[in-house]
Structures are given as structure tokens and as C-alpha cells.
Structure I
Amino acid sequence: MNSNTTATAGDGLAERKGTLRKGAIEARHLVFFVVAAAAPLTVLAGFAPLAFLVGGDIAPAGYLLAGVVYGLFAVGFTAMSRYVRNAGAFYAYITQGLGRSAGAGSALVAYVAYTLGEIGFCAAAGLFASTTLRSLAGVAVPWSVCALLLGVVVCVVAYRRVEAGARLLAILLLAEIGILLVLAFAILWAGVPEGYSAAAFSPANWSWSLLGPLFVMTFVVYIGFEQTAVYSEEVADPSKTVPRATYVAVAVLTFLYTFMSWIFLMAIGPSNLTAALGADPSMLVFGINTTFAGAFMTDVMQVLIVTSFVAGVLALHNAGSRYLFSLGREGLLPAKLATTGAETASPTTAVIVQSAILLVSLLAFGLSGLDPYTQIVVWTNTPTLVGVLFLQILTSIAVILYFARNSNHESPWHRLVAPGLAAIALIVVLWLVCTKMDLLTALGNVGNLLINLPLILAFVLGVFRASQLRRNNPNAWIALGQGQA
């Protein structure tokens, strides 16, 4: 036992402070984490109908354009990952480019955004699990009970070595991608009613008045791919592994969202889209699946949607706990959060705290009587989108400023052009999300402000804690955002 390890009385285990296990994660694990966080089956079965509802037959183009913007963002993001390695990725990058106060505020925003997303995802998982049990087994279990049970499973898996979570995510992710590809093959094999057409991707056919609300639906579903850098302290050769995994994740998500939404449109027939949505939009993909792949495969899809949500919850749980770890290590939150297990080298204390927050929140929401989907999910995941877009914009600007001050071997494309274009595009998207937020929440201006208030308070708290460190602990202030750089 080295001097950086302290024994924990009573359990015979040891804990370490401030160090995650290097080499624990491979590139394929990173891809599993970030694609699972995006939950492709959930997106395509649960949210693609909404994209069609607000965007009509140009919805596939919305997914493609979002993928292109995030591809641009990934260029600067991954360039930065070669120079800065920290489990609080957004926080570290923004600190390096925009300063310690902005970085500290962003760190708390990132944590709150991911945690709200996790709570909403777990509530949705409980709802779909309850519906599936009632539909397939005739068993009535409240959504809140299902959500709590699934939350416990996630917490247990997250506490183990990070590879255990990666293996579970791999199995769940391959299953949900598999059933999507089976459906696509069945549609291609059977043929489509109006023939195949790429008209959705032609700008001449785009209705610009529809792009705003459509982008709200198509950008939110990419949240999670940026989590590759969160694991940069735990991967072998992060300067190569993080960029490779990020590009693969963006490419996989762009292909799945664009191709599958297009094949759904072809299966329905563009001229039949309005009628198909008029019945029950939430059942659109299930109806397509039953028609082309059969009722049994639709039952399988219902089960896999639950596991898709669980995979997303686990990925967000891992991201949230690593932000807590990073915040504890650098003095913005209690230092105990930076403790890692000697056997697992995972951020055990942060995982326990994150688990407690998740389970207590689910219990409170379960007792509140709120609707799990139209209220809890919307009220938690809308701030997640706003927070992540805000962080992505700051990160893109930080990349430009960091490389302007530091000599490096990055090309102008990596250090200036791509992050600049990404920042402009993301600012437009954030503006559209904020101005079209009622499409998601139906809360009005005051209600929308209230659900986003945690993000504002988090930023203020982060800046305040940084100012305290500057006055009371100059060494900790200087170390902010440095991590494993």
C-alpha cells in the first residue's frame, strides 16, 4: 500500500485519492459508452415520430445536418483532448481556453445537466418497463417502482470496475442496433409503397420554417457522444483513443439516425406520412415493425427499448460520477468525492453520491404524482439539452483561444476553422431551442425559466467556489482545470 492509499475501517478494502485506473478502457469501450448514452433505439422508436411530426418528410435531413455540425465540433474537441486529459472534460477545456472562473462555472453546469438527463432517462425507463410488463405479461407495476429497481441495477453496475459497465453496454447496444438493422433489412427485402427517393436531402425541398423546431428534435438525440473525453484518464494512449472513439461514435449515430429515419419514411411512403402520424405518432415505428418484421419482433423491440433507456442511464451515471470525482479532486466540491477504490480504481465515493441523488430523486418524483413522460422527462431533459449546447459552444470558443495562445502542431482546420464553424452553428441551434422551447415543454416563459434555473445556479456556484479558492487557497486555484494535462 503506497502513501496515497488509505485503509477503510471495517471493510478490509483500501481507497485511493485522486487517481483513476489508466488503461482500464479501450477504444471500443468508449464507443459503447457514448453511443449507449444516446440510446439509438429509444431515439428512433420514441422520438423519430416527433421529428416527423414537426419536420415532415425532411426529418432525415435534420438528423444528417446535426451529424455534420457535431462532426465539426468533434474536430476541435478531439484536438484539445490531445493536450488536456481530465475526467471533467468540458470543464478542463473551457478552463484552459476561457479561464478558471468560466471553467468552474461550466463544471457545475455539466454535472447538473448530465444528472438531470440521467434522472429523466431513468423515469422514462421505468415508464416503458411498466408498460411492457403490462403488455407482455399482464402484470401491473407502477412506473416509479420499475424506475427505482432499474436505478438500483445501474448503481450496482456503476460501482464495479468500469469494464463491467462497458461489457453490459456492449451487449445492450448490439441488441438494439441489431433489431433496427433487422427492421431495415425487412423493409428493403419487402419493398416500399412509393419507391426509394432521396428528395428529403435536397435543400430545394426544405421548408425553412420547419427547420427550427426540427433541429430541436434532431440535435438533442446526439447528446452523449462528447463523453469520450470524460474517460481520458482511464484509457490507454488517450491522444489516439479519444479522437478515434469520438469520430466513430459520431459516424455511427449519424448513420443510424439518418438511414433509419429515411427507411421509416420510405416504408410509410412520403404521401402517407401525415395520415400515419394522425393515428398515434408514438406507435409509428412499432406499426412499421409489425408490418415488415412481425408481431414477435415488435414484442422484442418493446423489451429492448427498456434496455436502451437503461444503457443510457448507465452511461450518464458514469459521466456524472466522473464529473463529481473531478470537482472533488480540484476543490470545487468536497475532496472526499475524489476517492477511488483500490481494487476497482473507479470513483467509488462519487458513484455512491451519484447513486443516492438518482434514487432519492426518483423516489420524490414517484411520490409527486407528476406524469413521468410529459412532465418529468421533459422537465429534466430540456435543461440537459440547453446545458450541453451551452458547454459545447464555450468549448468550441475555448479551443480557438487555447490554440491561439499555445504553440502546437495542429492545422488551422483543427484549431480554428472547424471549431469556429461549430460554434456559429451551435449558437444558432441553442437560439432555436430556446425560442422554440414551448414545443417541448408547453410551460411558457416563466415555467421554462424555472426548469433551467438549476443550470444558472450551478454556474453561479461554480464561479463563487472558484473565487473562494483564489482568495483562500491559491495553489488549488492555480491547479483548477489542469487534471492530467
Structure II
Amino acid sequence: MSPSFTEFQRLAGNYNVIPVWTEILADLTTPVALFNRCIGSDDGFLLESVDRGEHWGRWSFIGGKPLATITKENNQIYLEGSLPVAVDPEMSLLELLTDLLDVFETPHIDDFPPLHGGLVGYLGYDIVREVENLPHVPNDDKHLPDAKLSVIGDLIAIDHWKQRAFLISNVLIGDKETESSIEEKYKNSIRRLEDLAETGATGSEEPLMFPPPLDEDLPEVMSTFETDQFCLAVETAKEHIINGDIFQVVLSQRFDVELDADPFDVYRVLRQINPSPYMYFFRYEELSIVGASPEPMVRLIEGKVFSRPIAGTRKRGKTDEEDRILASELKEDPKELAEHVMLLDLARNDLGRVVEFGTETVDETMTLEKYSHVMHLTSQVSGDLRNDLGPIDVLRATLPAGTVSGAPKVRAMQIIDDLEPTKRGPYAGVVGYFDFSGNIDTAITIRTMIVKDGVASVQAGAGIVADSDPHAEDQECRNKARALLGAIPAARKMSRQRQSQK
């Protein structure tokens, strides 16, 4: 176990979050199995990554027993646990996050996982109302929290390269600790790590399961728009474009269906059929979030800011030849290219507000990336963060992404509020983490399923421009939703198979 108690005492004099950890071999287990054993039906999260849909990333993270959980709902902030800052229920969530990241200090440890302490969760689309004046709020029919973030308590960080796992217990140090209270906290963390190691090593009670078929028909869903209603909304958006209000706007629709399966089984299927750069599963008491997002929102790594907009979509072909034809069509489509250039410029403008002058660069332009159901055009912009700004300033400057709102961004969001019948909830916000070293790694909450009260909701959007075909844009929403909805029949079979074998 590390650090020693003597070293822990020394660190407690300088830092208020101290990780205690040990390493174990992880060559006989998987992230899914460890989540099942160590988190199960409790609140927790699993974060994974697949590079460009082909190679699993080096790290997977499993978290549980948070030190605190922050929820924003009905314009109020609710806190479970304790934090080292005052929390006013009426305060801005972004203000609270700024305070927390300023106050939390954790030691640098060589050769440690890239995530070991911080805040993990989601900020929904409507958090942007803390930044911009958007008075017309659509109907809140789902009553989902606008944001939910947990301060990491216990964490398993799996290093797939070295086939090892770090078991980490973060200890919160208060202002009035005594030598005996510090010793007690240290001993408690050691006990938690021992319990975590024992639970992780225990054989799973999960029955042997055969891979369910993945080619079944999609479930019947209810949409927040009838097709003709969505097409009418597209025509209205085009009128705004023709009148010069905006250049582009992203209109979305939500698809609801009774899930009739464990949300974690949906995640297990999703990681097989749609591996993506951002794979995530969050289980909370009132909802679960299952996601496979291809698009980073914003990343801040060691003082460098990255934005990677995605704009331009085609479905995947049924054969290699059809795939090549569709890819060529995408790369040569004037509408898709114009939309991509516009959103790339918007990403550059957003980053230009927070990076040092002269450091902003376009690292990639219109790279073709393929996923299970669709292919996209992507670009990347980066720059060095200004010295007088911090992580939440980056979020304020970029939220929401232009690829899920439009351009100009504020006017596009006003039109979204007018045309979409319901609040977006987590959709088009961000999901990921803010660590205590000042780094951010977040994805745009797309290709994501929200499960509440047994109902699964998947929302997807299409970028509307002057020459958009309304029916084609409606179909684009449905194509994007297929990756999530297509996981449901297989997940139902997995859940039923498990029940029948118990």
C-alpha cells in the first residue's frame, strides 16, 4: 500500500485530497467484470475508450463510493456528502465548479494513471443558460437533473498495456484534522482498498452467456416529433437562414422506448457493436446513462486546449464497395463540406477566446472517421490556454459545441428553444471528468441513452442549412439513433437469459 502513513501525514499538511493506492495484476479480468463485482447496482461509473473505433485505449476507469455528489435540478444545487467550500443552493453550478477546482489540491505522483482524483459526471445542455441569456425554456417532460457530478472516492484504473490495475482510495483532508483523525482516515482507506481487492478477485456469479444476435429489427419507438412536424420545423429553420438570422442550426428529436433490460446490458452490447472514443456508463439512483460518443467536447491537457468538431455524416455501406462510394460522396458533398468549414471556424472562434494569441493551430482538416453505423468528417483545433484562465473558463467559452447548436451559436440556441418541443436534458451537453490537476476530458453527449423509470431515451440531431431536405434530415436523426436503439433487442435477450439461469 502506498503511501506509508508517515508520507501520508506529510502530504496531509500540504494537500486536501490524498490518494492511497495499491497495484494488482489485471490479466484475468475485464472492466465489465470488475464493474459488475465492485459496483453492481450501486451508484458508480465506467469510462473506456476505443481509438477511432478500432483499438481499445490504454486506460479504463471504474468509480464508486464518491466523496460527494453534486446535482443541479430545478435551478437548485443539491449536495450529498461534504465539500471544502460553501455551497449556496442558488449559486451557479459553473461558479461552484470553479471554486472546487481552485480549492482541491492533490499531490503529483510519478507514473500514476491520468485520472485518479476529480469530478466525474455530466453537465446537460441547459447549463448553457448560466452563460447565455436564453429565457424561453422548452417543456421539461422528463424532469432530469441539469447536471450530476461526483467527487471521485474509490477508483479502479486499469492499465491494459501493463495488465495491471491501480486500486485508489481518495481521502479528503479537512482544515481541523488532528493526528488521530488523520491516522483513522488512513486506516479506513487501507480497509477500503483491501475490501476492493477482495471483491474484485471474487469470482463472478454471472452465468455463462452466449453473444445475442445483433441483427434484429429495431424496437418500436415514440418520437418527440411526428415526421411531418419535424419537417415543418426544418422548413421554419430554413426560413431563419434565408432571412439572415443564422447560417446553420442543429434540430434534434428524442426517441423513447420501454427498455425491458438492465441498462448495463445495453452498455455491454454497445461496446461490441459501436466502440467509440468515449464509452461511458453511469448508474445513479434515479437514472442511468449509456454512451458511445465519437466527439470530444473540449480537452485541456497540461495547459493545451483541444477541440475536435465532427460535421458531415453518411451511413455505413453494407459492403466494402458501397462503403467506399458513400465515403467518396461524403468527402465531395458541397453541403457537407460547407457545413464542416463553418463549424470548424466556430470551433476556432471558441478556442480563440481562451488560448494565447498566435498559438491556435488547425491540426487536422476533414479526416474521415468510420464507426459501426455511420462515418463522419472530423477536424482538430488546438492552442495554449491563457495563463489567467482556468478549466471552467474553457467550458464557458465552448459550451455547447457548435456541432450540436449551430452558428451563430446564441441565435441558433434561441431558435432551438422555439422549435424543439422538450428540454434536451443531458443530450448535447458534456460528459467526462475535471481532474484536480487542472485537466479536462469531456465528450459531447451524443450517441447516448438515458434510462429513467424503465424508459430508454435516445436523442439525435441534424444540421440544417439553406438547402436542407427535411425528410433527409429526419432520416439522419434516425440513422444516428440506430446505434443505440439497435443495442436494445440484444440487451433484452441478455437480461432474459440471465434471469432464466438464476
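Each reported figure results from applying straightforward, stated rules to the coordinates on display, with no laboratory input. Worth saying up front: this structure is predicted, and the values here are computed from it rather than measured. Cβ atoms are built from the backbone, for glycine too; each structure is taken alone.
Of the structures labelled I, II, which one yields 63 when percent of Cα pairs over 20 Å apart, for residues 268-387 alone is computed from its coordinates?
Numbers: I: 63; II: 54.
It traces back to I.
Identify which of structures I, II gives the largest calculated value of mean count of other Cβ atoms within 10 Å over residues 180-187.
Between I, II, the highest calculated value is found for I.
Once relative contact order in percent (Cα under 8 Å, 6 or more apart) is calculated for all of I, II, which comes out largest?
Working: I: 36; II: 23.
For this comparison of relative contact order in percent (Cα under 8 Å, 6 or more apart), the top structure is I.
Please compute distance in nm of label points 7 Å out along Cα→Cβ at positions 132 and 444 for structures I, II and give me the label with the greatest value.
I
Could you tell me which structure in I, II was used to calculate helix-only ellipticity at 222 nm (-39500 (n - 2.57) for each DSSP H run of 4 or more, over all residues; to 500) as -24000?
Label of the originating structure: I.
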